[in-house]
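Below: a set of structures, written as structure tokens.
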Structure I
Amino acid sequence: MPEFRHLSPGLESIFPLEHDQRTPVHTHQLGHLVYPATGLLSLVTEAGAWIAPPNRVVWIPAGFEHQHRAHGSTDMHIVFLSMAMAALLPDSPAVLVMTPLAREATLALTRDEARSASSLTRLRWVIIDDVVSAPEQPLHLPEPRDDRLVAIAALVERDLSNPVTLDQLGREVGASERTLSRLFYRETGMGFRQWRTQLRIHRALIMLTEGTPVTGVAAACGWANPSAFIDAFTALVGQSPGRYQRSLF
């Protein structure tokens with residue numbers, strides 16, 4: 001594996017990662033797009049985790065400390081952007097839609113082929129023009145800091161199949177539902193139910209990548225029935241879990 005902290009424009013290419021392989025924690029001087037052409041890629045930071053299937057691309061601003069984790073065999077494509085290009089993208093990490101055109105431009109840019117500097121620049125602009133035209137995707141799982149919320153997050157993650165309420169969790173950590181609800185909004189920018197849904201979708205993406213049947217994923221992640229899971233998954237990921245899984249194998 002290359003030294004990720006030393007990568008720079010001109011070194012864009014494909015970096016194959018094995019299942020559960022993680023890069024070192026690192027930063028880059030330039031902002032960059034990271035696209036998992038195969039598999040599933042997590043971006044882990046102190047602020048939380050972002051997750052991207054092959055129809056999404058991760059944007060990481062310059063100087064933002066992060067780590068990548070692969071779920072399944074993952075081909076990671078990295079595209080560096082100039083400061084002028086980066087200024088058109090969000091100030092913090094984000095998951096963006098990878099359109100078919102942007103995907104082809106990314107694959108062309110990262111192939112080991114001789115291209116002129118002007119050709120590479122044009123390909124980068126094609127990617128940016130397409131990814132900025134679509135809204136940011138809600139595949140971010142914020143990381144709570146308060147000790148009580150950290151304990152609750154661990155309890156929820158331990159058994160997602162159990163739809164325990166915030167009031168019940170509060171009894172476990174010694175805090176009222178009202179206090180915990182306020183803390184969730186303050187630290188994550190979302191309510192407990194929305195945060196848990198994000199966590200369930202993250203887990204579902206990983207399980208689907210591992211080959212778990214849709215019905216098994218729905219049960220393991222706490223949905224009352226497969227239909228409810230399919231609706232929630234499709235709303236966030238942009239395609240049904242069955243279609244997503246078929247695209248992987």
Structure II
Amino acid sequence: MHLLVLIVAMLLLLVRPAAAEAWRIVCDENFPPYNFIDQGRVAGLDAEIIEALVRRAGATPQIDPQPWVRVQDLLERGAVDAAFQFVGRADRFEKYFMVGPFRTGQTVFATRPDHRIQWKTLADLRGYRIGTIRGYTYGATFDNDASLAREAAAGDYSQLVRMLAAQRVDVIIGDREALSYFARREMLRLDIISPPLAEVPRYIAVPKTRPDRAERLTGALASLRRDGTLMAILKRWE
């Protein structure tokens with residue numbers, strides 16, 4: 001009898017579905033409303049999209065927020081399965097598998113309401129101190145313009161907004177929604193300067209050592225688009 005019970009138990013273990021493999025996905029540690037910590041877990045628009053993508057790819061997402069410099073280092077060393085939310089850039093398409101875009105945002109300039117600035121070309125911003133975030137890319141046109149005076153924040157958008165409030169810089173540059181979020185949190189009014197610098201597609205970067213991850217994520221993204229899941233997530237965060 002005991003032998004029969006043991007055999008049945010072993011058979012049940014054999015037919016039990018295997019747990020989905022866990023993928024370590026790194027991202028910027030504080031980039032609301034796209035990803036942020038809420039009651040001990042990672043939340044936000046992009047976090048929700050990435051979780052849906054990884055699950056559709058048949059894996060379990062383990063989203064690990066890190067300082068942006070650390071995100072780039074882990075990705076470059078191939079120490080993670082993927083990272084988000086990367087701006088498309090020629091060198092990144094060469095170094096990594098770039099899956100997406102999974103959404104598009106706007107890169108804008110902003111200043112204090114009492115410091116009216118207008119711009120049509122980047123030449124109009126010469127002579128102003130422009131606050132950036134170290135390690136971020138803002139598009140080749142801006143990144144390669146050596147005539148612009150930049151002041152890089154070592155931290156995140158919160159530090160960038162405080163730099164503007166303290167008049168350490170005249171203008172800041174970044175994602176429209178993230179700048180607006182941190183300005184509200186710091187109780188600072190921002191003047192978003194029109195027009196936007198760019199419409200910015202966002203990608204998931206996968207190390208070249210993990211082509212299977214990139215292939216599965218690409219298929220999952222196409223699937224989420226086809227059945228309306230991606231659009232439903234985007235609308236929930238409008």
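Just so it is clear, none of the values below were taken in a lab; they were calculated from the coordinates. Here the structure is a predicted model, which is why all the values come from computation and not from measurement. Cβ atoms are built from the backbone, for glycine too; each structure is taken alone.
Where is distance in nm of label points 7 Å out along Cα→Cβ at positions 44 and 92 largest, in which of I, II?
Result for distance in nm of label points 7 Å out along Cα→Cβ at positions 44 and 92 over I, II: largest is I.
Once relative contact order in percent (Cα under 8 Å, 6 or more apart) is calculated for every structure in I, II, which label goes with the largest value?
Across I, II, relative contact order in percent (Cα under 8 Å, 6 or more apart) peaks for II.
Using the calculated result 39, 22, 16 for Cα extents along the principal axes in Å, for residues 148-211 alone, pick out the matching structure from I, II.
Computed on structure I.
Which of I, II yields 19.6 for Kirkwood radius over Cα pairs in Å, as computed?
Only structure II yields this read-out.
I have 1.6 for distance in nm of label points 7 Å out along Cα→Cβ at positions 132 and 172, calculated from one of the structures I, II. Which structure is it?
This value belongs to structure II.
Can you rank I, II by distance in nm of label points 7 Å out along Cα→Cβ at positions 28 and 196 and just name the one with the largest value?
I
Using distance in nm of label points 7 Å out along Cα→Cβ at positions 36 and 60, single out the structure from I, II with the greatest value.
Values: I: 1.4; II: 2.8.
The maximum falls on structure II.
For structures I, II, calculate distance in nm of label points 7 Å out along Cα→Cβ at positions 108 and 220 and state which one comes out highest.
Across I, II, distance in nm of label points 7 Å out along Cα→Cβ at positions 108 and 220 peaks for I.
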